[in-house]
1. Consider the structures P, Q, R: one of them gives -11500 for helix-only ellipticity at 222 nm (-39500 (n - 2.57) for each DSSP H run of 4 or more, over all residues; to 500) as calculated from the coordinates. Say which.
2. Of the structures P, Q, R, report the one carrying the highest value of distance in nm of label points 7 Å out along Cα→Cβ at positions 40 and 104.
3. Of the structures labelled P, Q, R, which one yields 18.6, 65 when Rg and Dmax of the Cα atoms in Å is computed from its coordinates?
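Derivation of every value follows stated rules applied to the coordinates shown; laboratory data play no part. Being a predicted model, the structure only gives us computed values, none of them experimental. Cβ atoms are built from the backbone, for glycine too; each structure is taken alone.
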Structure P
Amino acid sequence: MPNNLTLSNAKLVSILQALIVYSFVFNPWTSFPYTFIIIIISILVLVYWTDKTFAKIGFILSHSILKTIGIALTIFLITSPILDFIIQPLVNKVTGDTVDFSAFQALAHNFKLYSKYALFVLISAAFGEEILFRGFLFRQLNIILPEFKFKTQTMVFVSAILFSIPHWYQGLSGLIMTFIFGILFATVYVKFKYNLWVTIILHGLIDTLFLTLAYYEKLDYYVLGNDFLFGY
């Protein structure tokens, strides 16, 4: 009985921790990128206080640094064209919607703003979102969920759902695409032995490409497949 009670307490604490940290994404008091700076610090303090290590949130090197970079770059080069030219247009077609990129128009040919956003995105998205939605949530879900056959797949799905919700401002198409990217990041995280550095680099590459295209006013790159593949 005491062991069951201890296990139940651990699950309850993990649920509360996850809810508190995740809910801070939506708090009205801070904005990009400060929200994720606070989230990053909170997670690191919380995890180290409990585990005395960051290994359980993916800060390990299961490969050398160069190999880790190479893996992330290879995945980026393979998946980016597929997602951008096939999956994105298909989602647009099914939803009758396209991702709303209007919030990024101010970046066009504004190098100062581009540089600022690039730094903020690397902190908030590459580091912050990966620490929260892959490293921390996987740690929490691993404690919360019982052992069963599809536990890992469930963790991948749940983390992708929670990752997509804060991107609602991009419209239905953007929400679905973010979910798909969430599945990709989570699958890569699992596949490469919970090495968070792989997904941090991969996420950074994807977002840097997006910002660079916004800077050069080439965000129509993401809808090229609409005409070529689906005729609309």
Structure Q
Amino acid sequence: MDTSQSADAMTISVMKNGPYAVTGGPPLSKQTIGTNAAGESTQWLPGEAYAVGESYFLCRCGHSSKKPFCDGTHAKVGFDGAETASRESYAAQAQEINGPVLALTDAEPLCAFARFCDRDGNVWNTVSRVRSEPAREAYVRQVGQCPSGRLVAWDLATRKPIEPELPPSIAVVEDPQQGVSGPLWVRGGIKLIAADGVAYETRNRMTLCRCGQSGNKPFCDGTHASVGFRDE
């Protein structure tokens, strides 16, 4: 699989009360949240790559016996996959905090509870202290680790967002610190289409619910942590 291929041909379609239908062959792999001795999220640890074809179906109800893939269990359990997420743009949902050289925008409904934001005094507080180039680089890296794209760092001089370079791909998140399996981390600008055929805003980072219990479907809202969702 050519991981350098463009996201233009890749699509994730939300099936009504069913799985995510993936087309265009985006690579699928496991990514684990790595922590330090204090239990703070510090890095993404790449894991196994799944064998996928040009199209495949990913579980959305949380009950498949072949996770992360769909096995049709959604029909047996009567899964209600109604989408409740806002169709507004990221900009319309986000609040902004300005520092001396950077700004931080925050669309809280998109939070997937990965907790990279909490490290080093948390990003909401520390944006006001970023001045030097090393501090700027560290801050931008930390904000870019947020898988859902809830948080975005902006260059105040250019008024442009500073996004990490992510290849078009999908990651199955594991969170051993919380003892749970997390969402699907959609990276690199893959298109997301609602069950009614309307496209959501395309973003570089998104997290999609796969425990079946998010209150912000199809996006993750961190419920997997409170319900103890596991792939096993």
Structure R
Amino acid sequence: MNEQKRRVIITGGGSGLGLACAEAVADAGGTPFVLDLDVSAAAPHRARALDVTDRPAVGRRIDEAAEELGGVDALVCAAGIDVPGGLDEIAAAQWERVLAVNLLGTVSAVRAALPHLSRTHGRVVTVSSTLALRGAAGATAYSASKFAVRGFSQALAAETAGRVGVTNIIPGGMRTHFFDGREEQYRPQDDSRLNDPARVAEAILFALSQPRGAEVREMLVAHEDEGSWP
């Protein structure tokens, strides 16, 4: 791992892709700092509980992490949820919660981390989805949030060029607890076509390991039999 990208804050790092990122950073000799609602699975990494929809708390936690780490070299925004179903079936509050976590939680974390990352010429990694390229029935909230994360990332990259690096990772379906508890119609029919989150974490580590002046702006990572793209 690049010597300048060792201290990495990871929102949503308590499970799934976020936890895979924490493990990849640690294995590469870096220091992950996990922020999530439930951090019980994040041991032995440094971790604090956080709801990314609580903007003031996001700011406090990221400042605390930066102080504890002695600076921040990268931020990975992996917190994400979904409530699948038709638009007329999902309560407005649930629909808006998906955007609050996936989009506004990402924005809040980036906003709080920017001063720290500017000092280290650090990097931000945002996480969208193949559903940020092609919407799907039963996923209006998720698709809207991930299209927005991708657009936000492109604008952020232009805005911070030369000061902070920005990479948007576009993962296909992964073998995580993301699909647990869903109705059968909203669950993958073939788990063998889901990617290992560790593979996506390796792609994120690759983006973080680029030398100064080189940026991986966007990367799609999916199982070879991915069904949601193209």
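1. Details: P: -20500; Q: -3000; R: -11500.
Of the options listed, only R reproduces it.
2. Working: P: 2.0; Q: 1.2; R: 2.8.
Structure R gives the largest value of distance in nm of label points 7 Å out along Cα→Cβ at positions 40 and 104 among P, Q, R.
3. Working: P: 18.6, 65; Q: 17.3, 56; R: 16.5, 50.
The structure behind it is P.
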